[in-house]
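The structures considered in this document are given below.
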Structure P
Amino acid sequence: MDNNIDTIVLLDEDGVETEFEVITKLDIEENEYVIVAPVDGSEDDAIALKIVTDEEGNDALVTVEDEEEFAMVAEAYETLFADDLN
C-alpha cells in the first residue's frame, strides 16, 4: 500500500461509505497494517486493518479479528505513539 495516502473510503456491511483518515502504517512480522479513524470522529474511534493481497494481486483491507494479532498491533501502535498519549 502506498505510504502517501492520507484518507481512504471504506464500505461497511450495509454498503454505507465512510471516509477514514490514515493515522499510520505499521510493518509487523512481514505483515502490513494501517490504523485509521473516521474523518468526522476522533482517534478514540481508530481501528486496525490488515493489508492483504487478493486473488487478483490488489491490496485489500481486512479487519484484524485474531485477538493475539490485534494485541500485537495495538502494542506496536501504543509504543509508536506513547509520547503523544501522555
Structure Q
Amino acid sequence: MLLNTTMMRVEVLFFGKLVDIAGTSLVLNNIISTDELLEQLRLQFPALAAEKFIMAVNKKTISANTPLTDNCTVVLLPPFSGG
C-alpha cells in the first residue's frame, strides 16, 4: 500500500495590524479549508481571535468556509476606512 506523500501548500498573507500579530506571511501545509486554516492560525496566534478581518482566497473575498487547493493564497485584511 502506497501512502500519499503529496503536500498541499497554502500561503497566508497578513495586512494592517494583523502583521503585528502574525508577520507578513506564512506557509502552511495540508490545510484543506478556510475553517481549518482559521483554527490553525488561532492556535498559533491566539491574538487573532480578538481581531476582525476579511478573508480572500486567490483574490476573491469569501464569507463562508471555502475549500483550499494546492498553492493557493489566502489573504487576511483587517477592516479599513478612508476618504
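For the reader, a short list of remarks on this structure follows.
- Highest-scoring label, criterion being Rg/Rh (Cα atoms, Kirkwood Rh), among P, Q: Q
- Origin of the derived value 17 (relative contact order in percent (Cα under 8 Å, 6 or more apart); candidates P, Q): P
Each reported figure results from applying straightforward, stated rules to the coordinates on display, with no laboratory input. Source: prediction; values computed, not measured.
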